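Engineer: The following blocks contain the structures, represented as structure tokens.
Derivation of every value follows stated rules applied to the coordinates shown; laboratory data play no part. This one's a predicted model, so the numbers in the text were calculated from it and none came from an experiment. Cβ atoms are built from the backbone, for glycine too; each structure is taken alone.
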Structure P
Amino acid sequence: MSECVLWQYLEDLPGQAAPLVEWHQHLDGWPGFQDFHRRYLQLTKNPATAVECRTDCGLGCPRKVVTHAPNDIVAVCPEQEEKPYPLKRQDILIYSVKRASLHKDICSALGITHRESKVDGCRRTWRLGDFVPTAGMIFPVFLTHQEDQDELLEVAKTLCLLHADPFVLLTLTRRRLSPPTEQMLAQRNAIFLALEEEMPFDEQGGLQVRRTPDELFAPLHEEVPEPGSGGMVHFPTPDGTSWTDIKIQFRDGHTVTVWAGDASGKFNFSQMGMAKNNGDRTKQWELLLAFANSRGEIDWSSPFATDKLKKQKQELSRRLREFFRLKEDPIEWVKGEKCYRCRFRILPEGAEEY
């Protein structure tokens, strides 16, 4: 039996949980099942009340589990077409996939930075983490389990709406991929990978890869700007970071150093998305520099305040949110003091503290 049957079974399995007898029924021919069981299956609380029928009657209806005594359990045909057959107590114990462990190992095998979260608005879809080919370039990696082609298409639509940049979409098999979904992902330069094709299990139940991460994600490497090209990047913002955890200090009129937790880096205005088409600095970069020179606050008496301050502040906030991939507004309006104040620390060139 090929380990591909495992991926297919997991994709077809509601909730990725089943009685132990069904796991054996589908996967006993695979040498790695016992190790897979040990690594990735966990016992749930309630026993099964029904099991798949193992007879070949053609009806396909589940058998009812009837317990006469702890050592007298049978699977009863609801149509009375076949005789009951015995079950062991462990047969009706329900085991589910330890998703956290499996997802973490998928990330490790694919060279993905693991930072898992559910995707709002998409059933059975997770953001496993990010592929980071170089500091500041972050491509989200998603895994989804869908029941048919239409459901996978809806997931692809949602992800394309949420992410303007390329991303990676993993599924367990290619069976749900339709031409419309394929076309939509191609238009976004997204990468589609089916785990049954790329990630076999060895005979010890461990995950392997047929291609290296560099080979799998080669199109994403092409998205990385060449040094000096001026392309925008993204800061590798650690999980749980808020604006108050971020510090920005100017090194000169074109460059800043950024710190957030254990992450840091040096970036110019182009890399932060604040360059004009002709390569000059935008008004938003000049406003960021103004905030640094005024210790993070600008009010209407400031020489940096203009009649376009509000609009420029909104655009600067948008650029910073995109660069750090944070949702909250980085610059607040302090009503009592009638000023704009940075929620992050920002320092001018040569300053130590303020």
Structure Q
Amino acid sequence: MNNNVGDHIRLVERSPRGKLIIAGCTPATYLARPIVARLKEELADDGSDRPLPYLENIDFHFSDSEIGVRLDTDVSGCDVFLLQALYDPHDEHSVSENYLALCIAARTFREWGAHKITAMLPYLAYARQDKPTRFQREPTTARLMADLAITSGIDRLVTWHPHYQQIHGFYSGIPVDVLEAQDYYEDLFAVYRGRKDVVLVAPDVGASKFVTHLGHALDLKVAIASKYHPEQEQTEITQIIGDLADKRVAIIVDDMMSSGGTIFAAVQKLVEEYGIAEVLIAVSHNLCTDKAFGRLIELQENYHLQHLYVTNSIPQTDAFHQLPFVTIHDISDTLVKTIKRIHYDRL
């Protein structure tokens, strides 16, 4: 989905989808509030005094830890945009609990007459479980989670740079809007366009297609790291495929960083075996783990890491905010444009 079309849509227009409502489960408050503030600002700029209902922290827990959802306003016939942060490193609740809260919230809106329910999940959890591990008896859990979302009443999904591209097939029967990250990365690294001493690196085969397209757009050479896992949570880079001759700067781009093991191993090999003198890392989803934090510090101190670019698709911890070499890109503006385009059917 093109992320720029919503710039000139005026909220004062009437929508056949019904009255606009923004709702958020508790972990998504950090994104929902700036989105609502931006939408209200646009209404005011257009001279409208039309209210914009915002249902905040609609989920709660009973004493036995059961999840409940309660709405404090009538939602009959409304166009609901339901935000949830499935992973929150600040929160004691698990990804699975947050996913269940999303589904219960969607069912609540459905049972109380909402016309449309769009789930906005910047980070789509369980996306890595899109197929069984080779030679292992595992389920396709990503498909199960899609089934749960659809059964709960969600009739549209919006997500940012998901781990797997076959997401549309899993959510068969409902529209899926994948917010493309390529435009963001093109702007971010435009200063390196066409430079012969710069190489874009995919840290594994899974990232290779995205990085190849980005390399074509930026007129940069691309290299792909080949990895394997000797043990769980351990990564070895066997080789880096591509022309690295006379390359001084490596830009590593991936959809997510969990423990940081793959990226750490790739940077080590680039510096030690290929003489890379400057490393930049960009990931769309940073899970803010302690392991990744420690590895990034080591890369910055010993392996020429100059900068890390992440987004707030996941709420970032204070520790990452305080790192001087980290920039956190706010995606709320992209989500605002997407809400307007869907609400007014301008896709």
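Engineer: Match the computed value 62, 33, 30 of Cα extents along the principal axes in Å, for residues 34-153 alone to one of the structures P, Q, and report its label. Don't jump to the answer; show the numbers that get you there.
Structural biologist: On the way: P: 64, 33, 23; Q: 62, 33, 30.
The value was obtained from structure Q.
Engineer: Oh, and also: Going by distance in nm of label points 7 Å out along Cα→Cβ at positions 42 and 210, which of structures P, Q comes out largest? All intermediate terms of the calculation are to be shown ahead of the outcome.
Structural biologist: Details: P: 3.1; Q: 2.5.
Between P, Q, the highest calculated value is found for P.
Engineer: A value of 90, 44, 35 was derived for Cα extents along the principal axes in Å; which structure in P, Q was it taken from?
Structural biologist: It traces back to P.
Engineer: Output the label of whichever structure in P, Q has the greatest value of distance in nm of label points 7 Å out along Cα→Cβ at positions 18 and 282.
Structural biologist: Numbers: P: 5.2; Q: 3.9.
Looking at the calculated values, the largest one is P.
Engineer: In addition: Comparing Cα Rg over 2.2 N^0.38 Å, for residues 82-257 alone across structures P, Q, which is largest? Write out the running numbers ahead of the final one.
Structural biologist: Working: P: 1.28; Q: 1.22.
If we compare Cα Rg over 2.2 N^0.38 Å, for residues 82-257 alone over P, Q, the biggest value is for P.
Engineer: Also, I was wondering about something else. Starting from the value 12: which structure in P, Q was relative contact order in percent (Cα under 8 Å, 6 or more apart) calculated from?
Structural biologist: Structure P accounts for this read-out.
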